[in-house]
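Engineer: Structures are listed in the sections that come next.
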Structure 1
Amino acid sequence: MIYKAPTRDLLFSTVHLADLKGVAALPGNADATADLVEAILREAAKIGEEILAPINRSGDIHGVKLMDGQVQTAPGWKEAYATFIEGGWNGLPFSPERGGQGLPWLVATAVQEIWHASNMAFSLCTLLTQGAIKAIDLHGSAQQKDTFMDNMISGIWSGTMNLTEPDAGSDLAAVKTQAIANGDHYLISGQKIFITYGDHDLTENIIHLVLARLPDAPAGVKGISLFIVPKFLPDENRQWSVRNDIETVSLEHKLGIHGSPTAVLAYGAGNHREKGGPGKNGAVGYLVGQENHGMKYMFTMMNIARLAIGVEGNGVAERAYQQSVRFANERVQGAAIENPNGQRVTIINHPDIKRMLMLQKCRIEALRSLGLVLGASFDKSLKHPDPAARTFNQAMVEMLTPIAKGYMTEMGLENVSIALQVHGGMGFIEQTGAAQHYRDQRITPIYEGTNGIQALDLVGRKLLRDQGDMARTVLEHIRKEMETVHQSALSSMREQVIEGLNAVEQSMTTIMKMARGDLSGGDIAGVNMKQAAAIADPYLRLWGTVMCGWQLARAASVAMDFINLDNGGDPFYRAKIETAKFYFASEMPKVAYHQTVIKQSANCIANLDTAIFETLQ
C-alpha cells in the first residue's frame, strides 16, 4: 500500500495547463515560480508518503473513539498533525500577515491532492479548516478575524461546517437550530449531524461555523444566519479554557473514512454549562455578518470545499490506481492470450487489464488538470487587476465548480471500483487495502451537496437563470483554446472537442426548451424544472466528458512541443500523447450517448408514476 505522489504530473498540469505564469503575475503572487512550486510539491510529497500514507491503513482499522465525552483519534494521528502544522501546510493559501504562506489557491489545490491521496480521513480536518478560514476572512468582522483566523491558519485551532440536522438532510430550509440574542453574543440550541471533525484531540480548540435561525427569521433559507461557535471560550485571563455548551452526542459508524470522526453535536444541552457562566441557556455563538444572510456566507465555505472534495475524489483514485498498477505487475496468472500454451505471465499483459489501467490513468490526468484550472480561475477571480478578467474567471469558477465536484467524484468512484477489479478476488479482501479506497471514496459523491444537487445547480443556476450566457462564455473560451492545439498530429482530438462543445450547446438549447417560465430578475422559481431536473445528471456528465477531452487535448499539444524539442526522448511526454489517444477513443464517444439521453429520457423520468416502485401490495 505504498503511495508515491505524482509530483511531475502535478507540476506539468500546474505550469502548462493551469497557467501558473498568469497566476504568478497576479498581485502578491510573484513568488509562485515553477521552481518554488516544484520544491513545495516535493516537500509535500515527503509528508504524504512518509507521514500520512503509513497511518492511513491503521487509522481505518483503529478508527476513532468517544471516551468520556472526548473523541480520541487513532494512534500516530496527533504526532502526524503536529508535523503537518509545524511545516506551515495548513496556512498555504492565506495571508503572511496572519501567519500563512501567501501562495495561490492553484498551488494549494495541487498540494491538496497529495494530502487526500495519502490519507483522505486525515485531510478532511485541514480541508474544512481552510474553508472556515476563508468564510471568516470574507464575511467576518475585524474583531472576529483577529480573534480566530491566526490560530486557525497556523492549525492550532481547526474549523468545521455545521449545516444539516436530523430532519433536514440537504434541505437546509428545514434547519431548526435556534439562536437567541444575549448581549454581545447569541445562545445557540439545537442538534447538528454528520459533522466531520466535529470533535477530536488534534487541536486546542474547534471553531464551528453553525447555521441557525433567529426567533423572528423568515421561513426557508432566507431566514438562516451563520454563527461562530467555539468549543472553548476565553476565561477572565483570555485563556481559551472554558468549555462551551456543545456536547458530542455520538460518532457515526460509517462505511469508510474510519479515521475521521463524524459527530452528532448538541448545542445548548446543558452538559457543559458553567454554573452561572457563559452559555447558561445555550452555546455561546457570534453572528457572522448580517442576520439572515447565513446561506450566502456558508456558500463561500461550501464552494471551496466542493473543489477540495473533487480533488479528494481524484486523489483517492490516484492512490488506488497506483496500487492496481503494482498488483498487475506482480500478479502472475494465465498465459498471454496470443500464446496460450506459453508460460504464465503477469496480468498487466492481458488486454482487459491494460484497458482498466488506462481508463483510470486517462481520467485521473484529465480531472487533475480540470481541478487545477478551477483553482487558477479562483485566484484570478479574486486578484486579477482587470475587472473584465475577474468577471470571466468568476464565470469559470461558477461553471466549473459543480462539474469538478460532481464529475471528479463520480469518475473517482468508478476508478477505485476498477482498481479493485484489477485485483480480482484479492481486491475484495480487506488485507490488500484496495477495499479501503473504495469504502473511503464512496462518500465523495455525497459530500457538500450530493451530485444530484450539483447537477441541478448546473441546470438551474448556471443555465436557466441567464439562458445560457455564462455557459456560452466558457464554451467560447474553450473553442479559442482549441485553436492552439496542433492541427496536424492532433487534429482529430481538436475536432472531437469542438464536436463535444457543439453537443453541449445543443443540449443547452434542448433543456431550455423543456423549461419555460418567468425568468425576470434572474429568479428560476417560475421555471418548469421538472423535465430539466430529470436529465440534469447526464447534462453534468456531458460537460465533464467534454471538459476532460479539452484538458487532455491541451496536454497532448504541450507534450508534442516537448517531443519536438528533444526528438521524443522523454517517455513522460510520449505517455501524455498515448493517454490522450486512449481517452478520445474510449471516453469521448460517450458525448453522443449523454446527448441522446438528454433528448430522450426527460419525459420517462419526469412523468413517471411513483406507484411503479410499490412492489409490496
Structure 2
Amino acid sequence: MDALSAWFAFAAGLVFLPVSVYSPRYMMRYEKHYSLPAFAAIYYALLASIGLTLVAHDVLSFMIAWELMSVVSYLIVNYEHLNDTNTHAGYLMLAASEIGALMIAVAMLLLAISADTSGFDQIRTGGHIGAATGWAVFLLSFFGFGVKAGLFPSMSWLPRAHPAATANASALLSGVILNLGIYGIVRVNGDLLPLTSPWPGVVVLLTGSVTAIIGILYATTENNLKRMLAHSSIENMGLITVGLGAAFIYSALGREAVAGIAYIAALYHLLNHSLYKSLLFLGAGAVDSAAGTRDMNLLGGLIHRMPWTAALFLVGALSIIAIPPFNGFPGEWLIVQSLLRSVELGNVEIRGAFAVAGALVALTAGLAVTAFVKAFGMTFLGLSRSQPASDAREVSRGMRAAMAFLAAGCLALGMIPTYVVGTLRHAATALRCPSGPQALVPPFFEPLTLPPDFVADFHSLGAQIGQGWLPGAGLVLMHRGGPENPIVFASAPSYLGVAMAGIGLLTFVLVRVATRHRRRLRRRAWDGGLNRLVAHLTYTATGFSNPVRVIFQAILAPVKPAQQEVVVAEHFRTAIKRTETESYALDSWIFLPLTLLAIRAAQLLARMHHGRLNTYVVYAIGALLAAMLLAYAR
C-alpha cells in the first residue's frame, strides 16, 4: 500500500466501522426471510475484496481483486433475491461492471505491453507509449473506471441498484465502492501514466460537470429517499471528477502547485462524501425501519418521533450542501477555487472549458440546496402524511451511535481542514505535486516569508489563535501568489465555525430577551376556515420539486405518458386509459440506440446460421486465412 491507496483505505475504514455498528440491529428486520450469516459472509468478503483492490500492485492481481469486488457487490445488492426488482437491479449492476472491467483490462494490457512487465512500479518507470496508444489507455481507463464511479454516460445502473440494496449496503456502495472508480482513474492517469497533454483533462473536466448537473437534477425531482440519495452520489462523483480534470490539466501544463491543490480538493471531497453520504443512507435506513416507507410524500413530522435521527440527518444534509462549518464546505470551496485559477492559463479553448464547468458546478450547488431542503423538510418537518409515519419510533442506540460517529466526523473534517490537507501531502507527492500542500497551508504558527504588513493584517483577524496549544502550521487555508499578489484566496472554516456558533447563540439570547414579556397566542389564527390543518392539504415532495421538474422537463423527461383507448361495450363511449412510466434520459439518448443497433447486428448475423455444412467450412477456412495474413503482416 502506498500513500494514494492508503487514503482510499482510510476513507473505506471510516465508513465500514460505523456501518458495522449499525448493521446488527438493522438487519434483524430481514431474519424471517433471508439468511443473516449469508449477509455477514458477503459483507466481510466485500471488505476483503476492497482491501485487495487497494493493495494490488500489478495488473493481474488488480484485475482479479477488481472482479472479486464487482461480483461481491452484486451479491450484496441482490441480497433480497426474492424481490424481482432487486434481482433485475443486481444483474444490471453486474452487467455494467463487466463492461467497465473489459475496458479496464484492455487499458491495463496496453500499459503492461508498453513496459514489457505487469508490475505497477515497472510500468511507472519504464512505460513508453505513443500518442495514439496513450489516448486509447486514457479513454478506456477513464470510461471503464467511470462505470464503477457512476460517471456520464454509464450512470443509469446506480439509482436502480442503491434502492434495491439494504441501507447499510447502500452506505458501502456510495461511500466506498464508488470511490474505487475514482481510485482507478487516478492510479492510471495520475500515477502510472501521467497525462502530458491537457486535452484528456478537458474530457475529464467536462464529463464530471455534466455528470454532476444530471445527477442533481434527478435528485431534486426524485421522491424516493434512497433513489434521491443515489442520484446525489452521481452528483458528488461528478464534482470529484471535476477536481481531477482540473488537476490533470494543470499538471500537463506544468502548473504543479495549482495541480496539487486540485488533487487535494478532489481527494478531500471524496473523503467528505464518504462520511456524509453514508450518514444520509443510514438515516434513510432508520426512517424506512421506523416508518416502513421511503416515499417522501408519505412521510413528514418525524422530527417529533425520531428527534435523534432527524438531528443527525440534518448534519448530513448541511454537510452535503456545503454549509460551514461542516465538511462539505472546504472540499467544494477548493474545487471552485481550482477552477477559478484557469484565468492564469493562456489557451482560450481550455479556459472556455473551465468556464462551462464552473457554470455547471455553480448550478449544481444551487440545486443541491433545493434537493436537500426538500429531503429534510418533507421527511422530518410538518405533519405526518400517512399512518405509518405517525406511528414511527426512534431507532436503537446502536444505530444512532453509528450515525453520530459519522456526524461527528462531518463536523471535525469541516473544522480542521488544514490538518486534512497536511495528511494529503503524501498522496500529492505520489501524484508528482508535492508543492500543493505547502502552497495551501501557510505556516501562520511559524516564521513567515510573506510581507510584514500582509501578515499583520491576518494576525489582526486571528490567524494565530491557538498557536500555543495547537500543532501544525495554522488553521487558515490560503493559496499564496507572487510578491505583487501575495494572496489569491483564503478561508478559515475553523474560525468561521466558531463565529457562526457565537452569532447563533447571541441571536437566540436576544430573541428570548425581547419576547420574554409577550403572552402566548391563546386563540388559533385563521387558516382558511379550517378547524385544523389536515395532512393531505400540506406541501408534498412532488409539489416542492415541481418547478424544477417543469423547467427541466425537456432535458430529464422523467415520465413517459401513454394513452390507450379501450371500447367498453357496443353502446358505450370509448374508455381512455392513461398510464405513465418512469424513464431515464440517458437510456433514451444513448443505450436505447445502442441496443437497437446490437439487435440489428444480431439479426444480420443470425442469417449465417442456416444449417448448411459446406458454408460453415468456408467460414472456418476464411477465418484461418485472415489469422494467417494478420500474423504475416505483424
Structure 3
Amino acid sequence: MNAIVQEVTQRIIERSRASRQAYLDKVERARVKGPHREVLSCGNLAHGYAACGQQDKSTLKQFTKSNIGIITSYNDMLSAHQPYEHYPQIIKQAIAEAGSVAQVAGGVPAMCDGVTQGQPGMDLSLASRDVIAMASNIGLSHNMFDGALMLGICDKIVPGLMMSALSFGHLPFVFVPAGPMPSGISNAEKTKVRMLHAEGKVGRDALLESESASYHSPGTCTFYGTANSNQLVVEVMGLHLPGSSFVVTESDLRLELTRAAARQVTRLTHLGTEYTPIAKIVDEKSVVNGIIALLATGGSTNHTMHLVAMARSAGIIVNWDDFSDLSNATPLLTRIYPNGSADINQFHDAGGMAVLFKQLLDADLLHQDVHTVCGQGLEKYTKTPILKDGELEWIDEGGQSKDPSIIASSEKPFKSNGGLQVLSGNLGRSVMKTSSLPTGEAVFKAPARVFESQHALEEAFKADQLHGDFVAVVRFQGPKAVGMPELHKLTPPLGVLQDRGQKVALVTDGRMSGASGRVPAAIHMTPEAIDGGLLCKVEDGDLIEIDSNKGIVNLLVDENTLASRQAKTPDLVAQEREGMGREFFGAIRSHMTGAEEGACSLFVEEKI
C-alpha cells in the first residue's frame, strides 16, 4: 500500500476504535436474534404479508427463504429517479425466480437540487439527507426483512440511504443505480449560454432551450456532480455490482444488472450461501477507498460532509485532515466536467470504472483486503459488464484507457494530487476544490465584499456594483443558519467577472458541491457565522488572504479592531426560515453539527 494511504487508514482505525467497537456490538446484538420475522407474533406476521399472493405467503411462513425489502426513492419529477418506477416489479420477479420474496418496504423523499437551485426549497436540501435516513429506517423497522435493495442516485438520497442501511448493519444491502441519461449538448455550450444570459446578452427563451437540451430525458444528469460522485463512491466501496454505476438507463444491460443485483442480495442473507452484512463491507478501509476514488476523479466536495456522516453511521470517525492528506497522495486521473469537458457517458465509454479501479490498484492506492457484495477483494471490479447472447457476464478489457484525454494512467496523471485542499486560519476551516482551477489561482489576496445571501450578490452584479478584484464573502448560509443551501447562483456572475479580467474568489459557510469550478472558493467554512465563526465580523474592504498552496485562509484585520466589532446577525426567520415548508425543519437545523462533522442532526447524544 501507498505509505500515506496506509498511515491515514491506521489513524482512522485508532481514532475510531471505541466508536467502531460500539457499533459492531450493536450489530451483533441485532444479528444473533436470527431470522427476524420468526420472532413476530402471528398477528404481526399476518399484517406483514396480508397483501402478498398465496405463493409468497406460503414462502414467508416457512422461514427458509429470504424476504428482501425494497427502499425506493422513485418519483417522476426527478429525472434520475423516474426510471425506478418499474424496478420493484423487475426485482420481485427476479427474486421470485431465485425462490425468495421481495416487498417494497418504503419510499423516501427525493428532491432535485437542479429544480430548487436559488429557490427557497434548496434550504431543505441538506436536511433531506437526514430525513431520508429516518424515513428508510421506518420502512425497515417492520422486522420483516433479511436484506434490502436501495434504489437511489442523487445528491442527498444515496448518503441518506447509506446511513440508514448502516443502522441495520446486520443485514446485507445492495445499492441499485438506474444510470445516466444520454448525452445532450456539451457542457461547454451550456456554460456559454449561462454566461451570456448572466450578462443580459441572451434572453430567458434561449437559456431555457439550452438547459432543456442538456437535461432532456430520464436518467442522471451527465456532469460529474454529487449524483454521479455518489455512484462512483458506492461502487468503489463495494456496494454496487461491478461496472453498474454508469450503464445508460433504459438499456438491456441496465435491466440485466438490476436483475442480477436482486438475485445477488438473496445470496448475501443469513439464509443464503454467502452471508455478508453491510457492517462487514463498510469498514475503515472501504471508507478510505471511497475517499481515494472521489479525489482521483475530482468528485463532489459535498462528500467532505456526506462521507463523514456515512462513516460515522458505521462508528468510523473521519475528518478533513484525512481528506487533505489522502488528496496529496492521490493523482488526478480523470477529466470530467466541471474539471474537464467530458461528461459521465464519455468517461464510461473511455473504460469507466473498470479502468479507474485498475489504475488505482496498480498504484497501490486502494485497499484490496475488503469485502464487497461480490465477495472479497476488488479484482472483479476491474472487469466490464456486457451482454453476450442475452446473458450477463464480466470481461477483462485490460484496464487501459480508451481515451487518455478523459482517463489518464496512474503513471501519467493529469495532476499529481487529487485537487482537494483544506484551508485553515483565523476565519476557521474550509475546503477548496482545486482540480478545476486555472494555473496561478492558488494564491489570492483582495478586499472583501460582504453579502448575506447569494441573491444579494446577484443583485449587486446586475446593478454593476462589483468592480476590481475582491473576495465575495457570502455568510449565514451554514447548516444551523439556513440548512446550508447550494449557492450556484453565484457561479455565472463570478465567472463573468473573471472573463472581464477581474480576480475574484469566494469565502462562504454555504455549499458549492460537485459543480464548483474555476472560481477559487473556500467553502463549508466552519464554525459557521451564526455559530460564532469570525465570518460574522467581516466588513467590506477587509483584506482576506487565500493560499491553497499553504492551506491558509485568513482575515487580515488586527485583533483589537476585531474585538471592538459587533457580530452581525441578520433576521433569518422572515428571510430564510419560513415558507416552502422550512418552518418544519427548525429542530433539525438547531441540532446540525458543523460541516467537518458531517452537517448531521442524527448523532446527537440523548440526555436522560
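Any read-out appearing in this document is the output of simple, stated calculations on the displayed coordinates, not a laboratory observation. It should be emphasised that the depicted structure is a prediction, and the values quoted were computed from it without experimental measurement.
Engineer: Computing volume of the Cα convex hull per residue in Å³ gives 231 for which of 1, 2, 3? Mind dumping the intermediate values first?
Structural biologist: Numbers: 1: 183; 2: 231; 3: 157.
Derived from the structure labelled 2.
Engineer: Have a look at 1, 2, 3 and say which one yields -11000 for helix-only ellipticity at 222 nm (-39500 (n - 2.57) for each DSSP H run of 4 or more, over all residues; to 500), as calculated. Intermediate values should be presented prior to the final figure.
Structural biologist: Working: 1: -16500; 2: -21500; 3: -11000.
Working through the options, I get structure 3.
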